[in-house]
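Alright, structures below, take your time with them.
The numbers here are math on the coordinates, done by the rules we state, and not lab data. Quantities reported herein were computed from a predicted structural model and do not represent experimental measurements.
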Structure P
Amino acid sequence: MAATQQNGPDEPNSRQSRWTEPDPSEVANRIEALKALSNRQFTMAVRDFISSSDEDRVTAYAVRSAELARKARRAITDLLQDPEKYLESPAEESNNGRRERLRRFRLDAEHEAELLHNVLAGIIARRGFLPPESNPRGRARRRLADEFPERFLELVREEQQNDVDRAAEQKRQRAAARAAGA
């Protein structure tokens with residue numbers, strides 16, 4: 001039973017009790033240092049941050065800052081598309097070891113990408129807007145409706161009529177089932 005106990009925020013060895021905010025001047029300095037890097041160097045810095053086992057809160061705050069979040073999200077997209085391009089392989093690494101290393105890196109990169117997505121959504125929300133939907137089918141549908149409005153309205157009316165016909169058929173089937181069961 002003791003193994004399933006959760007540490008509370010005030011208990012020793014809990015993650016919450018060890019959390020300390022980094023010095024804002026250190027974060028500002030790290031942001032400026034990361035902004036000065038080329039895109040390739042920045043991607044490598046993000047790669048090092050993601051693959052590091054240490055909790056570097058200063059870099060975490062800098063990468064997730066409003067100034068760098070968008071650039072970091074693009075870098076992580078590149079890292080996820082081709083991680084082997086950015087990760088060095090240790091000498092004499094087995095295939096299983098390589099797969100496991102890449103799997104762990106992808107999981108950590110996806111986690112960071114999700115955090116950055118939320119950071120960017122928060123930045124947009126603070127400006128009074130909602131973030132755009134990530135829905136390529138919906139965007140394509142809207143574009144088609146804009147480009148061919150008559151055909152779009154024709155299809156919408158057909159689908160509405162199909163819905164009405166389907167509902168009427170289901171109503172008839174339910175009435176027939178009730179009549180047969182009564």
Structure Q
Amino acid sequence: MDQGLAAVLGATVGVVGTLGTACLTYLTARHQARDQGRVAHAQTVRDERRATYLEVLTAGEILASECAKSWKWITETEPNRVISDILKAHTQLEAAMRNLEKAANRVKLAGPVDAIHRMDLLLMAAGREMWAVRDRLESGGGGMPHSNEYLESKAERAEETRQLVIWARTELDKVPH
């Protein structure tokens with residue numbers, strides 16, 4: 001009977017050990033899969049945010065380029081311009097500003113909550129720069145190549161862009177990668 005009891009106890013210990021090992025293996029695999037899912041999600045969020053930040057920066061560069069091009073055209077050409085040329089410059093400025101607004105809205109949606117404030121600051125500065133150029137376009141331009149309003153708004157937009165880059169880098173570093 002002692003040998004039979006020992007055999008039963010040995011088999012029981014073997015079964016319990018196997019079940020315990022199987023449970024631990026399952027729990028470990030489940031935990032690892034969950035961790036991998038979190039890391040993959042965090043990487044996806046980081047990549048999406050990075051793409052939207054780059055989209056805003058690119059749209060901002062295009063708007064700044066359009067403003068500079070129009071400003072140069074205003075200050076370096078004859079005051080009597082053809083209306084169609086002025087309308088074309090208006091259209092290009094408005095399209096560039098709309099693209100910046102669309103890109104900023106994507107950041108507001110994809111980014112953290114404080115992205116909204118950051119984008120609003122950039123849009124206000126970019127809008128002031130664009131309106132300084134548009135006002136000069138509408139007034140006929142000419143002369144005064146160094147308008148304080150344009151130069152100040154241009155510097156403000158450049159500073160907001162710089163602050164956006166610093167902020168975006170900090171935010172991207174917060175997201176695990």
Structure R
Amino acid sequence: MSEKSDDLEKKLDEAKEAINESVEATENKAEEIKEEVKDTFDNAKEKATEFAEAAQEKAAEFADEAKEKISEFADVAKEKAADFAEDAKEAYGDAKEKASEFAEEAKDKFDEYKEVAKDKAAEISEEAKEVFEDVKEKVGEFAEEAGERLEDFTEEAKEVIEETTKKTKSFFQRLFGK
């Protein structure tokens with residue numbers, strides 16, 4: 001009976017060791033996934049920041065070009081008539097205000113998407129600790145959502161730029177009657 005007891009104890013120890021190894025492997029894998037999620041989030045955040053900076057730069061370039069053109073057209077308008085110059089000044093103020101509104105909306109959207117991305121990353125990180133398969137599923141969802149949000153943000157920025165371009169063209173057409 002002692003041999004069976006020793007054998008049983010030995011098997012029990014081996015089972016405990018196997019369980020401990022399995023738990024340790026699961027924890028290690030969860031940590032790896034957590035790091036991958038963090039890296040993915042950091043990359044998405046970096047790309048969003050780069051995109052926002054590029055959009056701001058393009059908007060600044062566009063604003064500078066628009067300011068130059070408006071200045072040139074204002075000089076021509078002064079030559080034609082004083083009343084016409086007053087109307088041009090008002091239209092310039094409206095265009096400047098609209099450009100500021102569009103820039104503020106783009107900034108607000110970026111900040112909103114940035115906060116959503118931070119919240120999602122925190123949720124995914126917590127879930128990674130619980131179950132490996134659950135983390136794998138959440139990482140896929142996060143990546144897909146981040147892609148959709150970046151696409152949405154890109155589309156919105158494009159629409160804002162297109163709308164600003166249309167309004168600027170319309171303004172100049174009204175300004176010169178063409």
Task: Structure (P, Q, R) behind the derived value 64, 33, 16 of Cα extents along the principal axes in Å, for residues 59-154 alone - done: P
Task: Structure (P, Q, R) behind the derived value -36500 of helix-only ellipticity at 222 nm (-39500 (n - 2.57) for each DSSP H run of 4 or more, over all residues; to 500) - done: R
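Please compute Kirkwood radius over Cα pairs in Å for structures P, Q, R and give me the label with the greatest value.
P
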